[in-house]
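Below you'll find the structures, each written out as structure tokens.
Each reported figure results from applying straightforward, stated rules to the coordinates on display, with no laboratory input. Quick caveat, the model's predicted, so the values are computed rather than measured. Cβ atoms are built from the backbone, for glycine too; each structure is taken alone.
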Structure P
């Protein structure tokens, strides 16, 4: 049976609305942490100019394959096994990277590895788009984000809502500069960094 996440259906249209202009000039997108595969199918369906490369850890690939097989899109590639903390990454060519709701479920060393890997992967001018909840100046954006962070830490003490400033510092170390910080529904954001030469 295909895996399903209700949150993917709830957030896909607002995310798509932002991806359209941001990825208008892109050709290939690597999605890190594709999860169920729902986003990969939806975005590749509605952004047919893009080659969409889903990826995740090995245990999640069977579910992603089920979603991909159901639609049979030419621009949707077979899911790739990618654990951000394992070096080197598979050989991937992409001029954009997208990741949704991953930074807060990873341990911080994995977040560091993800940023470093993306910086090495992207060509000059390439974009990294990160969707999720973030703190600013060490403060929660809402009570719901505070509760969510508590739930994350109960489940895994190494996870949690990340500080924007810390993420932006990592991006800078990886050769990326912030281009956009976009408010999204339900106290989420899309952070967009551009690789600079």
Structure Q
């Protein structure tokens, strides 16, 4: 039996994230979670958003951990992970009206973040919504000392990692045909950004 991966940060922030998703995804039907990671967001949020189908997706190396969580916490609207790498275009996925991703942009290389938005331009249906959770810089500045320390730690783990600038990410979104709907302040100096496709 595969042990379930566990993220304390995910455990801490899942309720504040859900509160935003309940509002911005209230009328959605098909949600793709990009970078499902441990699977904790999926098993927590999906049963509380029963009106939509929650499709997990990640690199195949993370599928066993996601499936371990899904085995323990199944939900009728929760789907087994699809294999998805933002850099492998075109994505073999059907269009959806909602996308959620948490704590991915600062882990991925910037080139992969660019490719993420290129893929989203085709994946999201008209009026489709995108929600991204994580830390962001504004005007090239860290929003807290803890985020500055976190960025330094990320770069020590891998030089391609780092907290992204909101303005740069929003520029990618606009190029993909998305406009910013909300910038929600979240606990622990994180944000939950929501865009909608034209």
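Looking at distance in nm of label points 7 Å out along Cα→Cβ at positions 16 and 112 for structures P, Q, the greatest value goes to P.
For which of P, Q does FRET efficiency 1/(1 + (r/R0)^6) of positions 48 and 120 (r between Cβ atoms, R0 = 25 Å, to 0.05), calculated from the coordinates, equal 0.55? Label of the originating structure: Q.
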